[in-house]
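These notes open a run of structures that come right after.
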Structure I
């Protein structure tokens, strides 16, 4: 299940939906169990680490806007492992 937006998305500046935040994401993951949940919206490796229970993450601007996209992707993978 893709849960969004966890944080304000960097790629959709006009998105005015209220973000779930770490606590909202964790609450929904608890309700969706055992369905795998993926986080989307304003994600960074630090934010991914803060939400804890994500099966995975979907990112766009964190990779595409990074000075080194490969390093950015590796940082996300390090959190997921």
Structure II
């Protein structure tokens, strides 16, 4: 069984939005590859999380503190 990356664990709506952004912006494409290289939510930097929220059309005011700390509302649990 292959180890799932953060990118693999993204919720479908988040993944689709990120893919759309990756077609438009090089920085979103880099973020996509970063997410493909990391397996633990805790490996993400604050900047990477900020970019994920931006390029996935999420709104930080709608996310709980658990979303930031553990990926709730962003990745499958």
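All of the numbers you see were taken from the coordinates with simple rules; none came from a lab. Since this is a predicted model, take the numbers as computed values, not measurements.
Details
- At a computed -12000 (helix-only ellipticity at 222 nm (-39500 (n - 2.57) for each DSSP H run of 4 or more, over all residues; to 500)), which of I, II: I
- Structure (I, II) behind the derived value 30 of relative contact order in percent (Cα under 8 Å, 6 or more apart): I
- Given 3, 16, 31, 29, 15, 5, 1, 0 for P(r) over Cα pairs in 5 Å bins from 0, in percent, calculated: source structure among I, II: II
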